[in-house]
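Novice: Pasting the structures in now, so scroll down.
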Structure 1
Amino acid sequence: MNWIILIIAGLFEVAFAFCLGKAKIATGTDEYIWYGGFFACLVASMLLLMKATESLPLGTAYAVWTGIGAVGTVLLGILVFEEPASFWRIFFIITLIMSIIGLKAVSH
């Protein structure tokens, strides 16, 4: 169950990065709404990470959480914010995904 909580925490990390990106290009009231979403997702992500680390090793949980956030944020950048999708960028994202899977496989 704590692995599921950790995955959800990582998805909230992606969500707060997305909100931050949208706030950066928003104006007026929309900017404050996106910053509010950023703050709400940040709090949710941190609380879920704290919950997951009650039974998962801290180092592994933190690495998986940041990995999910990094992969998700790069993919959102490519798909939503039209950032470049070069061969090397995709290669290293795949390497990061394999590392996350490896950490999950060797955790107790």
Structure 2
Amino acid sequence: MALMEFSMFPLDKGPSLSKYVSQVLTIVDESGLEYRLNPMGTVVEGEWDELMGLLTRCFRAMEKECDRISVYVKIDHRKGVKGALDAKIKSVEEKAGRQFKK
């Protein structure tokens, strides 16, 4: 399994991009994969091919309306690990002895 953090947004649509980001998030939500939205992007958990397919679907959807798109992607692949979206945070909080803001 892997965690993929990504952000994708057009560079040719002015200062308000939430319309385009919401279209991408709809695709993520409909994928059935576990994900968490954060202020700077989205983290999705899945198998490599699932994540790459999702990233491609998001890009192709945005490409229909946008001539210039910025995509940032970070991937953490670890064999045999599932549930890392929550487990990584829990591990850090256990070591700190407290919970952090989410």
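Bear in mind these aren't lab numbers, they're just calculated from the coordinates by the rules spelled out. Everything numeric in this text was worked out from a predicted model, so none of it was measured. Cβ atoms are built from the backbone, for glycine too; each structure is taken alone.
Novice: Tell me which of 1, 2 gives 12.9 when you compute Kirkwood radius over Cα pairs in Å, for residues 45-92 alone.
Specialist: Answer for the origin of the read-out: 2.
Novice: helix-only ellipticity at 222 nm (-39500 (n - 2.57) for each DSSP H run of 4 or more, over all residues; to 500) was computed and gave -13500; which structure, 1, 2, did it come from?
Specialist: Label of the originating structure: 2.
Novice: Which of the displayed structures (1, 2) returns the greatest value of distance in nm of label points 7 Å out along Cα→Cβ at positions 5 and 77 on calculation?
Specialist: 1
Novice: On to the next question. Work out which structure the value 32 belongs to, where relative contact order in percent (Cα under 8 Å, 6 or more apart) was derived from one of 1, 2.
Specialist: Source structure: 1.
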